[in-house]
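Take a look at the structures listed below.
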Structure I
Amino acid sequence: MSATRFDVTGVGNAIVDVFAQVDDQFLTQNKIEKAAMNLIDEDRAEILYNLMPSGREISGGSAANTLAGIASLGGRGAYIGKVADDQLGKIFAHDMRAIGVDYQTAALRGGPATARSLIMITPDAQRSMNTFLGASVMFDEIDVDVERIQAATVTYLEGYLFDREEAKAAFVKASEAAKAAGRKVSLTLSDTFCVDRHRTSFLQLVKNHIDLLFANEAELMALYETDDFDTALEKVRADTQVAAVTRSEKGAVVISKDETVVTPAAPVSAVLDTTGAGDLFASGFLLGYARGASWDICARLGAVAAAEIISHIGARPEQSLEKLAHSAGIEWSDQA
């Protein structure tokens, strides 16, 4: 196997996030489903943007947030995702490159605008996402950068992108390119909304192409259409090599063919915003996985990264995750 340039190459929806703090009444008045990802069109995006309180604009997208976390941990990452040739698209590209993530995807010309997600954060720290996918879903096989896929130890696929048939074909192309180079492939289920829309396709992908699956407790049970968490764990054990399942304050469970590891959540002084908690857990776990660390170290890295992200508004790290992990006594770099 040839040497790698990147620990992880991520493939996902390139989105600019707009965060604002609201109360539950705002959600009710504007018919926003709480603690979920609500897909909206461009007109609805404009209406909500004008109604929501003043907020912060930060480049985001699930897999892009994960790559930002990997960079903060001192890892080497590349990202593949589609923006439009517009102001927000230029901001997104600049932000990714500025944090040290390799980003070279060609911008879309003459199509929909760059995607944006209007994220309403209620006092209980729950986030309700209202997402106009725009240019991000205009992603197909031609956008799969085989060179960057094969140059990474792990390819990370974002479930949110898995909507159009063209994107499904792109996922298969990416996974096959990774496998051809002897690399690993990982997938995040992203949201129960995604699972319900694409259950059959997700199951086929997990069984045939995925080495490492990320999900939270609700997503995993939705995938296997069961209300019993232990039943879902046993089903995923049979379907893929490794699954890392987050359970909020209960921590995480890592399950492989012959092992189950339970890791507690990392301590946090206050939970201000749960946006990106799963994305950043994946950052730590993926970097540990790429470097050959134990499941416990992988999960502990993920827990530290998730704890940092929920302690402030926004889904990109504000502190060095590498320093936080070392302060917590977690060592992984020498296991590359």
Structure II
Amino acid sequence: MNDLPEGLGESELRDGLAAWGVADARLEYAPVGFGDYHWTAAGDGDRRWFVTVADLAHKTHCGVGAEAAFDGLRRAMDTAAALRDEAGLDFVVAPLPDAGGETLRRLGERYAVSVFPFVDGVAGDFGRALTPAERAPIIDLLAELHRAKPPSHAPLLRPELSTRAHLEQGLGELDRPWEGGPYAGPARALLAEHAPGLRRRLEEFDRRVAELDGKAGEPVLTHGEPHPGNLLRLGERLLLVDWDTVGVAEPERDLWQVAEDAGDLARYADATGQAPDPSALTLHRLRWDLEDLGVYVGQFRAPHGRTTDTEQAWGFYGGLLRQLTGDAEYGPLGMSG
């Protein structure tokens, strides 16, 4: 995020970081990613950490409401820590435990903070097309993750839309003004233009979920967002960050973001003994886009200003609506659905 978290001062952040012994470190805001807020923290000598603050009001994929979101996010962070410390998966960049063994702490009613080891790696670019040679090690990494035994506290996930209420409310209020801020009116007008196509996609999503329920295979432990932006290269190693979406689900929840041809799917099947389902790949790509669109509809219907982050969200919003409601067949990237 480019903007700083609203209503959270540095003193409150330092109070939270005291549990990790990081309160006196030099903090520098890092405007990276989209959704959470990040700082780098530097202590004496070469001691460094990466600090993440989550806005629980916008963590609906972890739970609706601050308490449920905190509980879901804590389970996700605990899962990542268990994968690193107990399962020995050294590609997992997991949060560090505080003095009491907790991976996540509250910062008031709205926010929560976690602390990670600082990794001086090279991050990928979200949305960049990968070559077959670049995809192969990521598929191997996912196969290793999917073969791991899920920790007992790992979230159990269904392919549901945590932001569906935002979409339904937006579609149900196209005949009245939206007054949340400068993008509210344009967002309503653009949604009204694409409403018929969006309703068809929601119907398709429900149909594909019902089809999956009838033939779903063994669920596995998935990351949820293994796109290039969440991968760090450290020498010859690949590391996976951002584990707030971790959960037990269909392997296609991860694979659709990486696999682009039959060779990729065959590589995964050879490594795991489980052949990916093309229909499930399509379902999870569709779920991803609908989920993101719901985030933006909720954002533009709520109070907001004209900031760098809302300007960026506006650009994504229009692109997602056109992509979701176009006439082209909706399938996994690089493959038909």
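What follows is calculated from the coordinates using simple rules that are stated; it is not laboratory data. On a predicted model such as this, the values are computed, not experimentally measured, just so you know. Cβ atoms are built from the backbone, for glycine too; each structure is taken alone.
Points worth noting:
- For helix-only ellipticity at 222 nm (-39500 (n - 2.57) for each DSSP H run of 4 or more, over all residues; to 500) computed as -12000, the structure of I, II it came from: I
- Structures I, II were shown, and FRET efficiency 1/(1 + (r/R0)^6) of positions 99 and 315 (r between Cβ atoms, R0 = 25 Å, to 0.05) at 1.00 was computed from I.
- For Rg/Rh (Cα atoms, Kirkwood Rh) computed as 0.93, the structure of I, II it came from: I
- Parent structure of the calculated result -0.63, -0.72, -1.01, -1.26, given that log10 I(q)/I(0) by the Debye sum over Cα atoms at q = 0.15, 0.16, 0.19, 0.22 Å⁻¹, for residues 19-114 alone is the read-out and I, II the choices: II
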